[in-house]
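None of the figures in this text is laboratory data; all of them are computed from the coordinates on show. Because the structure is predicted, anything quoted here is derived from the model rather than measured.
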Structure P
Amino acid sequence: MKNIKSEKVPKEMQPVFEAVVELTDSFCKKYLNEEYAWLSRQAAAALCRKRPSPMLRGKLNAWACGIVYALGFVNFLFDKNQTPYMKAEDLCAAFGVSKSNGAAKSKEVRDAINIRMQMDPDWCLPGKMDDNPLAWYITVKGMMVDARDAPREIQEIAFQKGLIPYIPADKQKVEK
């Protein structure tokens, strides 16, 4: 929740951003979903904003692969029990990248944009956020609590501090 998602990039990185996003959008539309496309755009923009941007070196299809691969790692894309599901080697092949190069680029992406672990709340698909315990556990007076079970005033403070993605009762009202 610390990352504020944005597609803003420096002017000099705009062509690189657009080229990578064209690749990730096309891939996600064909094989995954709009949530992966959206998150891939956010990750590409974050990489373009790095000074210097790592995307200035290497092939753009490898960066596009690395971005989707990194987000797939966070969101269990490679787990047969998840939807969507895809094998890592098939993802890499679709971008024209070897599996070893795709995995290496994924690691570079994860390091550059601070993806710490699977289920990282900052890079979790919006549709999986409700089921992501890492997005909801906060410390209140030294005790770990699930913010969804906390009183509303605590939820509001946690939300204002960027510790939780939204106030659960507010989302339920919108969904009804």
Structure Q
Amino acid sequence: MPEEIFDIVDAQDQVIGQATRSEVHAQNLLHRAVNVFLFNSAGEILVQLRSATKDQYPGCFTSSVSGHLDAGETYAKAATREMQEEVGLTAKLEFVEKFTGNADNAYEHTVLYKAVTDETPVCDPDEIADAHFLQPQELINQIADSPDQFTPPFRLLFQWYFEKFL
């Protein structure tokens, strides 16, 4: 299977080149990613445990859905694709915020979306070892108690979201 190709972007999120996934991560090049917070009608958020085979943050908890944009792909298309690939769901996505890439968020210009669904996720075992819904306050408590069990980009996104909306 050929290695994924990502757009390399500048500080303003303009494409300046392309590189393989491994090159982008090894050289800490700015690139693009999406995250989706999936909530159920009870207000719980789905968190996923990344599989042990992931190249970054294996075995850590992260957003309901998270992934990179393929070269030439839009943020919205990537969010829809990743949601289908990772958890087997389709839901109406709502744009929440765009964040500039930096060392704290793995050099990823990131767009955060949210969606509400009561459908049961069907997780891709190559991507996700486990997934479950939690009340937001419970998640905040778990992050505070064991921050290293969560990916740094997710900790930043969820803390921001919690302070702004919950």
Structure R
Amino acid sequence: MDQWPHAPVHILNKAGTFMVTSGTYNKEQLFYSPEKLQLLHDTLLLFSSDFGWKLQAWAVMSNHYHFIAISPDEPANLNKLIKKLHMVTAKQINNMDNAQGRKVWFQYWESLITFEKSYLARLNYVHHNPARHCIVRDSREYPWCSAAWFEKSADEAFRKTVNGFKTDSLSVKDDF
């Protein structure tokens, strides 16, 4: 079977833990205000739950987002989740900007995480993504990511383990 050269292939035939990344069209900083970031953040959390995806980490920035989630038994509904998330947030942000019909989202990429060390490193990566992008000094201060939630809700030993994992050798699409 020939694969489309311009789009990622989505292989969603096995339940598990996935890392998902998506970016805005042409990497435009469309979610630049607190109101717009809150819209994307809240819609992501709502639809993830609605579709049975259990979020483990998330980070929403002005031109992209990442999340790690445990899939439901049928992970193929990720396509529907992302399609609905992108459709709803695109319509709402275009209404806010009086830019009806503007293309907001580009693509999304997912990867099934199959090794515990990869899972722990990716949790660290996503929790601290806003600091990595120099949006804030400490990601716990950034209200549209999971760092503060993780700090409050995770067991101290697990938190120390995750925060101690190096992320420099991860292969993550994050050129935003």
Origin of the derived value -8000 (helix-only ellipticity at 222 nm (-39500 (n - 2.57) for each DSSP H run of 4 or more, over all residues; to 500); candidates P, Q, R): Q
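Among P, Q, R, considering only Kirkwood radius over Cα pairs in Å, which has the greatest calculated value? Provide the component values of the computation, followed by the final result.
Details: P: 17.1; Q: 16.0; R: 16.7.
Comparing P, Q, R by Kirkwood radius over Cα pairs in Å, the maximum is at P.
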